[in-house]
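What follows are several structures.
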Structure 1
Amino acid sequence: MMDIAFTLGGAPVTWLELASVAAGLLCVFLAGRASKYNFWVGYLYNILLFLLFAHRHLYSAMLLQPVAFGINAFGHWRWSHPKAGEESAGDAKTLRVSRLRGSAWMKYIAAVLAGSLVWGWVLSKLGNTWFTGTFAPDPHPWLDAFMLMVTLLAQFLSAQKKWECWLVWLAVNVGNLVLYLTSGLVFMPIVSLLYLVNGIWSLYTWKKHYQNGK
């Protein structure tokens, strides 16, 4: 799948990138409509992204995928095993959409900033000072690290079916646009733009679910 499918604007587009695009679009489409089937597509998406980012030397984004796979599995279980009082009005076996408490934001923001500083420093050394013969340097270590932490937060909130997850996903997609464009990827920036549109629509959709107790 590393073979080049075609070139666009002089940039090579691999079959792997195309497969990642298709899986990603389907996954967020289903998630935006609160469908539990998004998790099955998400497993495939994590595997494809791991391979894609490894090929592009985006190590933080690459290492995110096994963690994301685990969070995806947790969310799959959480959405289908609500606790007492968390059931959707439309389906007692489905978790309903809920909101974050204000104090939780400060805790999450502090965790994202702290994690970004630590992991960004590690990535800045990898391939430059450490393991120079094994890894190529990450082209954007600090942005890569920040995007890792924000994406983990978005996935964690999604797994808990919090409406605010879509606010965080919007920030993730803007950051990914910069990361992908400066890393030579062709279709992933297009996907991020489509994610932005889907995220805005999902904010509205999940708000309706929240208001209706679904």
Structure 2
Amino acid sequence: MRSEILGILRKRIINAHYKPGESLSELRLAKELQVSRTPVREALIRLSAEDSFVTMVPNVGARVSEINLKDFQHIIEVRLMIERGIAQLAASNATEQDIADLEALMADMERMTDDNFMELLECDTKFHQIMVRATKNPLLDRYSSNVRDQFTRIQNLMQIRPDRMQADMPKVIAALRAKDAEALEKLLIWHVEHFVAKVKDLFHIGMQA
């Protein structure tokens, strides 16, 4: 039950069901989820301590964490390091099954309509899950998922379409087949930089990626 409540609240924050700064009343959430306040309280504490999705305000309670530029810069720096590692390991360790999964995902995307934001975002998530799985490092997903979820939360809040993924997928597959770590790294880094550029355009800010 506790892990289920944690997963529900985490997903709702990532999907922008709960907006930055929104109050997360234990009583209201308990009623929504039809549980007691104890598992809700425990979930909020974990979301604050482990994921930084929740901010605990003394004498006020829990709120959805705001997204500030300093935090976002830190997330970018970590994401870039992670993608470089994924590129190196995936280029060496990807199997034919991993490549087949990417090809199947690419085929699914070709059948989608361009205006289906949630489906595109789900495909983006699946793409990164396949790439992490291709590294054959079972710890990498655990340590990289939080950073990816922070990016997904921002995409949901700002409705930023992952429009480079479909164009780059054949190149990613070719790089994996060739075990070309350098080419794969450039593609994955460009994917991140393209997203960051869109955020900069939306906020008219200067930021190093």
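Quick notes on this one:
- Of structures 1, 2, the largest value of distance in nm of label points 7 Å out along Cα→Cβ at positions 176 and 192 belongs to 2.
- Per distance in nm of label points 7 Å out along Cα→Cβ at positions 64 and 112, the highest-valued of structures 1, 2: 2
- Origin of the derived value 2.9 (distance in nm of label points 7 Å out along Cα→Cβ at positions 40 and 104; candidates 1, 2): 1
- Computed 13.1 for Kirkwood radius over Cα pairs in Å, for residues 136-199 alone - originating structure among 1, 2: 2
Every read-out reported here was derived from the displayed coordinates using simple, explicitly stated rules and does not represent laboratory data. The structure presented is a predicted model; accordingly, all values stated were derived computationally and were not measured. Cβ atoms are built from the backbone, for glycine too; each structure is taken alone.
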